[in-house]
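*Asks:* Pasting the structures here.
What follows is calculated from the coordinates using simple rules that are stated; it is not laboratory data. Since we're looking at a predicted model, the values are computed, not measured. Cβ atoms are built from the backbone, for glycine too; each structure is taken alone.
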Structure I
């Protein structure tokens with residue numbers, strides 16, 4: 001299964017400000033995130049990301065699969081695409097494959113991205129670099145076991161100040 005990461009980052013590599021409010025994201029990021037989620041039809045995110053975007057901004061509403069990683073066994077959603085789980089990345093890939101998915105996109109956050117990177121399951125990364133610097137906030141990765149080499153595939157200017165960098169993982173684990 002092909003697994004991509006689609007994530008907005010500040011110019012200094014932070015994926016969320018200390019307030020955990022996505023008011024720094026460009027409309028182009030939102031359009032791109034919705035587009036890739038609609039294309040892949042399988043979306044993976046952590047519970048914090050889910051709490052920020054649900055219910056109004058969930059990218060899948062009627063079809064596809066939205067996997068939310070959480071240890072909260074009481075979590076529920078009215079959205080029929082959403083499933084909450086504490087399963088491992090490899091088990092999640094099996095579930096998605098069993099549902100007929102051949103590709104999935106991770107849209108956040110730090111712990112979810114790190115778990116899939118550590119499992120060696122990520123094929124490529126889309127960084128949407130927004131024109132802001134944060135003093136502190138969430139890093140892209142935490143407790144990742146090895147360095148990753150990236151190979152640049154494409155650079156796209158999304159607006160006057162925002163660029164998209166598309167990398168493949170050159171040395172998957």
Structure II
């Protein structure tokens with residue numbers, strides 16, 4: 001199935017009513033955040049940031065431990081998000097459903113890997129990630145053409161990596 005926006009067909013839409021893989025839908029919509037309007041991707045990015053900031057303030061890890069934990073969380077949600085978003089795309093009859101937002105969570109956590117846990121740096125990571133996720137500069141746009149969940153997830157992973165790199169450069173002066 002090629003990756004991109006759109007409806008697959010009436011038969012696939014009929015299957016949505018019949019079958020939903022609950023774990024995949026829960027994760028792919030980030031526990032319902034993907035159903036928020038307008039801009040479910042932005043809501044998911046904010047939710048990911050708030051979870052990260054809350055964990056940082058609750059557990060008080062040193063910067064290296066926070067970076068490692070964030071990288072591990074981003075890797076895990078990416079690895080689980082690929083099959084989850086593939087399943088949801090198939091079951092919904094859409095190639096890239098707007099309500100699938102696990103990709104934004106992964107990308108946002110990547111953008112936060114080396115960020116100081118304060119609101120200024122977190123806001124910078126959020127703004128940079130949303131900019132690159134929406135704009136999709138080359139080669140990010142090419143990644144969304146990969147099949148199914150791989151394409152859904154990897155363009156946001158790349159946007160997160162770019163936001164991380166730019167954020168590290170900017171934070172030297174902020």
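*Asks:* Ranked on FRET efficiency 1/(1 + (r/R0)^6) of positions 79 and 151 (r between Cβ atoms, R0 = 30 Å, to 0.05), which label among I, II comes first with the largest value?
*Replies:* II
*Asks:* Work out the source of 1.7 here, i.e. which of I, II gives that when distance in nm of label points 7 Å out along Cα→Cβ at positions 71 and 95 is computed.
*Replies:* I
*Asks:* Can you spot which of I, II the value 39, 36, 28 was calculated from, given it is Cα extents along the principal axes in Å?
*Replies:* Checking each candidate, the match is I.
*Asks:* When helix-only ellipticity at 222 nm (-39500 (n - 2.57) for each DSSP H run of 4 or more, over all residues; to 500) is computed for each of I, II, which one produces -7000?
*Replies:* That value comes from structure I.
*Asks:* Assign the value 1.2, calculated as distance in nm of label points 7 Å out along Cα→Cβ at positions 135 and 159, to the correct structure from I, II.
*Replies:* Label of the source structure: II.
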